[in-house]
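Only the coordinates and a few stated rules stand behind these numbers; no lab work does. Nothing here was measured: the structure is a model prediction, and the numbers come from that model.
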Structure 1
Amino acid sequence: MDQQVKPARSGYALPIPRWELIALGAALMSVNALAIDVMLPGLQEIGASLGVENENHRQLVISAYVGGLGLATLFFGPISDRFGRRIPLLAGLAVYVAAALGAAVSESFGMLLALRFIQGLGAASTRVIAVSVIRDTFGGRAMAEVMSLVFMVFMLVPIIAPGIGQLIMLAFDWHWIFVMMGVSTLAILFWTWKRLPETLHEEYRRPFTARSIFDAFRIVVTTRLSLWYTLALTILFGALFGFINSAQQIYQGIYGVGALFPVFFAAVAGMMAISSFLNSRLVGKIGMRRLSHGALLGFIAVNGLAFIISLLGPMPLWLFTGLFGLAMIQFSWIGANFNSLAMEPVGHVAGTASSVQGFVQTVFSGVIGALIGQAFDGTVTPMAAGYFFTSLGGLAMVLIAEKGRLFGVSSTSPR
């Protein structure tokens, strides 16, 4: 028999099995991964088709989407805290579908970038509300465990998305990549409409007034753990965006893997998916802090080694893949736990908290990622440097959050 989920705050049982909630949460979050990863094999053809000569400028197709995602993320939280999770989520998915199908018939690079920005606006609902639904439903280590399982399923998308994009490119052209995005997200929209119940009950809804919104924002930005873990995750995600922006140039340009690019990209995502599953099994025994802090120190060590090697000369593909894969295994242990640590103390304003955190993470990590991507110079050094220095910055922010202690126990949130 499927285990029924009981919301952490309301005491009502959800009429949906736990596995389906996890699967649906992962599907909603995967909308963003799909919008980025499936089109990576098509960036070169998009640039050639629309007259974009500078290879680095082709990355703007990703940056425009991330910009819209970050901007709208700031608004979906307060809206969902007032009107509930379902209606804003369904509206955002509808905008995403419409923009994706519009992008499929774009006739200029400017039009494509504008529609990608709008697509990001709609996608923000999935980023904010999926996390809010999980926080409505779970707390503490249980939330970290569920987030890990969501991330595990979510990471399956980067494994298969570039391959799907490559197959579409072999059979058709880049326009059909956006058709696939729109149709698949339409299916997720229908699943959400049919199966996802409202998780924010009337007694927990906040008035949609300037004062109420300001108070909720103030709570989030003045809660030390929430603020600094959000900033730590932001800078670390910046490195990940830097890799995504330049992945096609690294694998196909430097290493010449050609049509095997999706295979190498999938290998990294597969490692992250396995790591997320291990996190879900270990976090209840070891604790969020011990697991994520240890992973962060390992992340710094691996990235430092990769940076030093990159300065000594060309790095062979096998070594780059091994070091980068090892780093991303640890990244999975950092991501889900840092997100849970940031959300735990602000669960009473979960929608706004997810909104503020999502806005900061998306916008600023997008900027960091764009800077790393635009620094691409035909070597892996800019990306290696980005990973190493952002990991040091993440450590500094965790130390501020924890008042100089690692692996400790907070009086306000679980380990």
Structure 2
Amino acid sequence: MDILLHNCRIVDPISKRDEDDLDIEIISGIITAIGKNLKSNAPVRDLKGAVVAPGFFDMHVHLREPGQEYKETIETGTRAAASGGFTGLCCMPNTDPPISDPFVVSYIREKAKNNIVDVEICATMTKGRKGEELAPMQALSDSGIKMISDDGSAVASAEVMRRVFEYGKMFDFLCTEHCEEATMTKGTCMHEGKISTKLGMPGYPSVAEDIIISRDILLAEYVGGVRFHVAHLSTRNAVRLVREAKYRGVMVSCEVTPHHFTLTDEAVETYFGNAKMNPPLREKEDIESVITGLQDGTIDCISTDHAPHAIHEKETDMNSAAFGIIGCETAIGLGLTNLVHSGKLSLNKFIEVSSTNPRKLMKLPPIQINESASANLTIIDLDKQWVFEKKDIHSKSQNTPFVGTKLKGQPIGVINNNQSCWRE
């Protein structure tokens, strides 16, 4: 793939570069020149001042394959990711069968080969995600796994979780936990608060999330030297617990989703099943704490928790509806609109939590925009006013509350692995 990106703004947090009016020549997928008014034989694409950033990476995506291809496949999920401005992702292990052994890892790797989107794989902590017996850690490490999680449920046993951390330390896994004290959340479908009381719906208390975060921080601190990552953090106390643990030197990190810094539990009154997620949408004070956590570095990265479901699994009563929404194609627009353009995060910081930090947490090679480097780029029209519509969805599923949402800032293209994908 040969192309000359003309008239762009390069923003690269690693090199601390933020320069306007530059051209980038890419030949066979390699950046061969960066400068002003470059001459090239490659086809020219005038970016009209758009931002070129290191490729965004989403470290929490459900591709559903193998076993749930009616919701999503590796092909459709990576297409949605590329359309949404991501050049890399990590797929979660609650598939059927779960990603508990190297055979499933090999299957996914083969299916994801030669894709414009780099696909990393998260394997389970325990066999079959049952929380009882550890997954084959040595074999998973040998197969190149960097992150483990029983995502979708927490490991209920503190003793099993301690063993997970001990082996996680040995193999330098990023141990990622879905933090939910399940005895407190059985049968619930939204955040416990004034809105759940008003609607007469069983409420999921925020403390159910906080209890597991607190337990696992203590376990990680006891084991020492293990990397513990809190998935889709959503409560004000969770932010506090992580902040205090970091201050003490615990190797803890965390992520937040766009829906948890954008919507409150009031959205359930409008969107019903499409506003049902786990953890649930919380309250205004929780959003404020999450944003403060992004600002001060307590929260390391933004991840989508892209969770596709078929229509019949979402368009039903709230108690029966599946948890989760698709998120790859709205993440950048929501982040730019609600964080960058609102003045809550700088553009540089937004790129850092969406590109630099996820790769750092997973110990992947950093992406820099330099001559001789492979082109791994996300291109953003920072000021584009647009409305997210169903036609913008490339996922196999359409479960989202954001159809019809007005946004400012849009991903317009990605370049990676000697391939490109553009929003026309």
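Worth a mention:
- At a computed -26000 (helix-only ellipticity at 222 nm (-39500 (n - 2.57) for each DSSP H run of 4 or more, over all residues; to 500)), which of 1, 2: 1
- Structure with the greatest value (metric mean projected area of the Cα convex hull in nm², for residues 68-275 alone, set 1, 2): 1
- Test item: relative contact order in percent (Cα under 8 Å, 6 or more apart) calculated as 26, pick one of 1, 2: 1
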